[in-house]
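**Student:** Next up: the structures, one after another.
A short reminder: the numbers here are calculations on the coordinates, not readings from a lab. Computed from a predicted model, the values in this text were never measured in an experiment. Cβ atoms are built from the backbone, for glycine too; each structure is taken alone.
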Structure I
Amino acid sequence: MLLDIFGIAIFIILFIIFSLLGFYGGRFRKGNLNKLYEWGLAGRRLGPYLSWFLIGADVFTAYTFVAVPSLAYASGSTAFFAVPYVAITFAIALLTMPRLWRIAKKFNFVTASDFVKARFNSKALSIIVAITGVVSLLPYIALQIAGMQAVLVTMLYGVANSTLISEVALVVAFIILAAFTFTSGLRGVTLGSVFKDILIFLTVIVVIIAGIMYFGGFTNAFNAITTAKGAAAALPYSTLPQNIVSSFFTLFLGSALALYLYPHIINGSLSSNSVKTLRRSLSVLPIYSVGLAALALFGIMVYAVPGALSIVKATGNGLLTVPAMIVTMLPGWLAGICLLGIFVGGMVPAALMAIAGANLLARNVVKEFKPKMTEKNETRLAQWFSAALKFIALGFVFIAPLTYAIQLQLLGGIIILQILPAVFLGLFTHKLDWKALILGWFAGEAAGIWLTLEANNFAALKASSFATPLGPIYIGIISLAINLVVALVLSGVINLAGARRPGIIKEVDVTG
């Protein structure tokens, strides 16, 4: 076992503290948790600091700690697309989220689907947006679980029956997560996000300092790649090859456009107590992109840490890159703290994603067919949906290979990008037609699914870019372009024919 008993004890103690915070959340800034906006949006009462931690919890996730370094370890400079993606996405957020917050506050909306339904006067489009959001979250939640699993695998490396033990531990952790999410809602997740982000930032700083002390700096780490893989293989780690420039650019552009379409990000934004609070928290979120740049470099650092590199090679699992460095470079007690940071770094966003998906299912799918459902029953249904979504994603992890785990996030991006015309463009214009938006959505989703299957030769998911005459391009961008052409052209035709059905929300309601 790589982690000593003392390190495991620290891990367990801190996990208990995290769990207690989650359960205590139900008493934090008390509200009537039988109301969906209280359970799922914390009553829209989060100030700038809590908003910053909560939204940041969805940026610094297990995705950043395991999938990005894993891609850097295996493929080099391609992984750095995550840095500009996070850096520019907050400009998109500042443009869209305050406007959506105003509308949601005015009309008591809880989800983006609420807005879409009122904006375009279409239940069908609202349901489509809701289901798309839920489906896009499942691979994203699975990616968080993959990060948690990587921590357990590293901790139990060399132990008999380690696979069974790690799977049991995951199930137990998710039972606890489901329990405090059910009882405390977004309040519990918010307190957990504060605890988690403190540990995450500590882990980033500690690993950087330990790495520099261990191998003398990042220059030596890049030189170690040459030793490990040969001079010819070192180039893609320090420069961006010409043949992947188009893929790199469209990956970070598509990912940036997609992030604030995800239900959990919108959910976190709508929980702020004012537009001013939301803008303040969004304006300082780029701090997280600095940490993300360091995490991408961790995929390079591992080549200079022989003990960690041997673990990654022996398991054939690049997701162990950062956990392996932690257990080989740090003393047991400190390794236990850092590993717990990564572990809850998967739990917190998974919980928020499940809450956001549950809000959509209860409010924008089931309630459309049962409009007389009481507010209490709506909330109770959302609570059960939140638990179910976690365990569906957990089952996905047990049956699906996660060697290319980052592709789960990119697949989610392809799916969620298709609601951009309805949500983002709908915030700025009322001239789109709901029928055109549905047809555009269908064309985009069909193209995205087909191109993804084609790019992977109808086999395991390993690629999210498609070869074109302009070079490889992220499939999310291609499918979104098809979607936009269909939606905009058909909306133009319908407007010329005078057949557009006006929405409930008029243009004046979304200005200012």
Structure II
Amino acid sequence: MFEQTFKNIDDILHKDAGCGSELDYVEQTSWVLFLKYLDDLEKDKARATQLSNKTYTPIIDEKFQWTTWATPKGVDGKLDHNKSLTGDDLADFVNTELFPYLKKFKTKAERADTIEYKIGEIFSELKNRIQSGYNLREIINRIDELRFRTSAEKHEMSHLYESKIQNMGNAGRNGGEYYTPRPLIKTIIKVVAPEIGQRIYDGAVGSAGFLCEAFDYLTLMLSATRQELSSKDYEILQKKTFYGKEKKSLAYIIGTMNMILHGIEAPNIIHTNTLAENLADIQEKDRYDIVLANPPFGGKERAEVQQNFPIKTGETASLFLQHFIKILKTGGKAGIVIKNTFLSNTDNASVALRKELLENCNLHSVLDLPSGTFTGAGVKTVVLFFEKGDETKKVWFYQLNLDRNLGKTNPLSEKDLAEFIELQKTKAESENSWSINLKDIDKNTLDLSAKNPNKKEEAALRQPEEILEEIKALDKESANILNSILELI
């Protein structure tokens, strides 16, 4: 039901002059979907309150409730065409009344950790881009057919919303930076193994994939040991577990809505530039038990942002890694995706950053991923698993070698990563895994290149697609460097 509805809505948006890409489709579907979800959530809360012999006060005033403006219905349960708005009347109401009303929730809410505040934040950032009120009417009618009342319905909804976010990434432009393959996220979380009561943080939150999957992981862990969540567990998961920061408006909105659709009513996501925070200002109270992240790579930061970090570099991912090390509690654990060149770059900043990581953290495992893991990215990546507090003495490497090329039609799967999860538990050696002692590496360069000593030599030629993707990535990196130089002139 959900999947076909999404396809139909995309077809409608494709015809609208205000929406030109998959990114627009996701953004515009999201706000309509969110208001229908909110209506169902209010119905559930009203029923629960009624069972407790209490009176429920709706979040949304009657005039702006879904069943009043979007889908007023007659006694037969069908849309009342005499009361329902369409065309210019509908577009005018949404743009001049509904959105301004919802924006005010941000200033009216008592606290930031409430769904009221999040409603205000979302509609302060969003803009209705659906120009045709007739198209909007069709979309509303389609979404009104959906239900979010049972846990099965909510699970299906969140799963398909994730698929839309993935399609947004595959669409190109800057969408790819919002999406990390879910099999990889699930694998990272299984290795880091967060526990209830720990605070989990992603400073480059994007579509909030790490936080949503961590929520599902913890909920599953708790459900496996108890029949149902206690009110205390529920409160901890809702308000005291998941934290994130995101710089870009669209990613912030998508991430916030993704978490709400997964069942976290008031996500602790802040719309801010994480790297604008001076590392010297981070106090013990600001630190987290778990850091899970895939920071943007290939980006460049201005000189004033670099001043916030002891190791000066324009490379965004390197700045994020410094931030993550600093904001992690002693004894805290991290799983971070980063370009594989981090392991071997010889510039002063890269060497200094490796030294910082190895001396202040135990980098116990590195997962070396193949090209094509990230659709359209064209760069090779690794995942760093480390714990803060002890220096690194030994690093276990696992190189994911697959018998196929990864890509849009051949994505990474959880099955691909099953051997890694199993071997990582004991840091066992195999054809794909090995360990290095820190005392054996070059003390000047601290080169940690993932060179597998156990893999049999093969004379196979690289695939043309892989070569072309690498050329594209190098061209993009060269363009970024040239732009940085031009800014200095």
Structure III
Amino acid sequence: MSEVFPVNDFGPAMPGLVMAAVAIVHVFLAQFAVGGGMLLCYFQWLAMTDRSEHARRFIDGYFKVLVLISFILGALTGVGIWLTSIQISPATIGAMVENFHWLWAAEWTFFCLEVVAGYCFYRCHKRLDDRTSLKLLMLYAFASWMSLFIINGILSWQLTPGRWVETHQIADGFFNPGFFPSLLFRTVVATTLSGLAACFVINTMSDIDREGKRQLINQTARLLIPMVAMPFLGAWYLAVLPADSRGWILGGSPAMMLFFSISVGASLAIGAYAIAGLVMRKLYINGATALLLLVLAFGATAGGEFVREGSRKPFSIRYVLYSNAILPEDVPRMREVGCLTNDPYPLRNAEEVPTPLLRTGALVFRRQCSICHTLEGTNAVAHLTGTWDLDQMRMNLAKLQHTKPFMPPFAGTARELEAMVQFIRWNSAGRPGQWEHQTDDEKTLSQIQTWLDEAGTESSSHPQ
């Protein structure tokens, strides 16, 4: 059966939000670094061809910012993603490494090349001729984009594995249906972030007059032109998503639709200002406005990443692994033998839970729910089930994949389900020292089993 890993408790914080807080910052910084390499190549060419009076000064200032952000904050948050992900869903990370370990190795090679090329440019570019400097920047830009290329293939595989589900071939998984629209969209985002950051950096250069800054900003704005393709790339990406995932985004899940709307709205606002104001009218943009646009871009990135993660539900890897780290093929067996038979980890603070049934319920909650839910904090089951009466809770959890189609099916016995119901109700009642409301009689268990049988063992999102 599915391997069981220790579960870390983040208190009232939903585990997924802990990882998201790190991941969104990292994605934002990483995409900025990718676009920054392209931007610097462009300005190096402007300097070589005498098309920009202040290009060399800009390159020097911008690259210092790029090094501080990409090489330090970007690297730290990258490590942070691995640290948090292996605490929250090691089964997901394990499957990604198992299937794409050579690609991960290649990505790390490109990352090392990116760091070496960037460091060499940072230390030596003032002593190098223009052509050598350009080659070094091109090497940096190529290595950073190849990191994006590889990671994009692995991340898009999680949502749109395509033919890989049948073939299990690396190429089928990597070049999946979502690969190219996602890659092109992220590349446009990268150039946009680098351009907006450049506008802010330019405003910090006190040794350049306003007209010189305007010229630099107008030249930077050319990297914002690809934003006109974002609506088409976004529509392409939506079109290749599984139908139910697309449904969550377009209204099936209010939370996902809200974040999708935020992402789209922020992107349209940035795009309209960039194209109409900076590109067409060649307006000057001050540091405060540039910073505001960067904040909007961060909001768009956060919304987009939330939607990308959420639209995989009820899977963490589409058709391969449920979001609670249970394999779909294990659900039928767990319905017979239970979900705790191979769970070796004791219950933390077991002495606070007054009855054996409640302790079983706590273990079932930890095994099946704790990756995405808390008891009383963010996304708490106490709030989500607060209006359900006892039988309604039993039936809704037994038919969970139909009650809430973005949830995986309950993977356990009727008695385990009843134990979890009682544990949730006991917790909602304030965790009293005694609990006399448990009713795990044969009649109740028989009715729960009937509901489990009616629901079946497959997700409502299983492949057609």
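**Student:** Which of I, II, III yields 12 for relative contact order in percent (Cα under 8 Å, 6 or more apart), as computed? Write down the numbers at each step before the final one.
**Tutor:** Numbers: I: 31; II: 12; III: 17.
Matching structure: II.
**Student:** Here is a further query. Of structures I, II, III, which gives -14000 when helix-only ellipticity at 222 nm (-39500 (n - 2.57) for each DSSP H run of 4 or more, over all residues; to 500) is computed from the coordinates? Before the final figure, lay out the partial values.
**Tutor:** On the way: I: -23500; II: -14000; III: -20500.
Structure of origin is II.
**Student:** Assuming 1.4 is distance in nm of label points 7 Å out along Cα→Cβ at positions 307 and 331 as calculated from a single structure, say which of I, II, III it is. Each step should come with its number before you reach the end.
**Tutor:** Numbers: I: 1.4; II: 3.8; III: 2.7.
The read-out was computed on structure I.
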